[in-house]
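Got some structures for you, see below.
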Structure P
Amino acid sequence: MSNSIKEYLHDQIHMVNRSIVATPETRADLDAFSNANYGSNDMLLTQMAVNYGYKIALENILELLNKTSNS
C-alpha cells in the first residue's frame with residue numbers, strides 16, 4: 001500500500017511540474033515572478049501559487065511516508 005501511495009505522489013508531483021502553468025520550484029521563484037509582473041497576469045500568478053502549494057503538500061506527505069517507512 002505504501003508503495004502505491006508513493007508512486008501516486010510522485011506521479012502528481014511530476015504532473016504539476018508539467019502543467020500548462022509553470023509551477024515555481026521555490027518560494028523565491030514565485031516571489032520573483034510576482035514582483036516582475038507589477039500586478040498584471042494576476043490569474044496566472046494565482047494559479048502558480050496554487051500549483052506551488054499543491055506541490056509543497058505532496059512533497060510533505062511523501063517525506064512523512066519516507067520517514068515512517070524507514071522507522
Structure Q
Amino acid sequence: MTVEELNRWFKNEDRSFDTGYNECGEYTVSQYDVDDLCDYLRENEPDLVGIQCMIGGGGIWFKREDLEKARYL
C-alpha cells in the first residue's frame with residue numbers, strides 16, 4: 001500500500017467530516033467510516049497484519065510513520 005493510494009480513499013466525498021488527513025501526516029477515521037476503511041484494507045491489502053494506531057469512541061487516529069511501519073504477512 002502506498003500512502004498516496006490510501007490518501008485517495010480519504011479524499012472520497014462520501015467520508016464523514018471527521019475523516020481525513022493533514023499536511024503533518026496525521027490521519028483520523030471517524031467512527032462512521034471505520035467499517036469502510038476495514039473493507040478497503042481487506043480488499044486492497046490482504047496481507048496487512050496491522051497499523052499502530054490509537055482507538056477511541058470517536059474513531060481511529062494514526063500518523064504517516066505508522067503507515068510506513070505497517071506489518072505484513
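The value 1.10 for Rg/Rh (Cα atoms, Kirkwood Rh) was derived from one model only; which of P, Q is it? Matching structure: P. P, Q: which one has relative contact order in percent (Cα under 8 Å, 6 or more apart), as calculated, at 44? The read-out comes from structure P. Computing helix-only ellipticity at 222 nm (-39500 (n - 2.57) for each DSSP H run of 4 or more, over all residues; to 500) gives -9000 for which of P, Q? Value -9000 for helix-only ellipticity at 222 nm (-39500 (n - 2.57) for each DSSP H run of 4 or more, over all residues; to 500) corresponds to Q out of P, Q.
No value in this document is a laboratory result; all are computed from the given coordinates. These numbers were taken from a predicted model, which means no experiment stands behind them.
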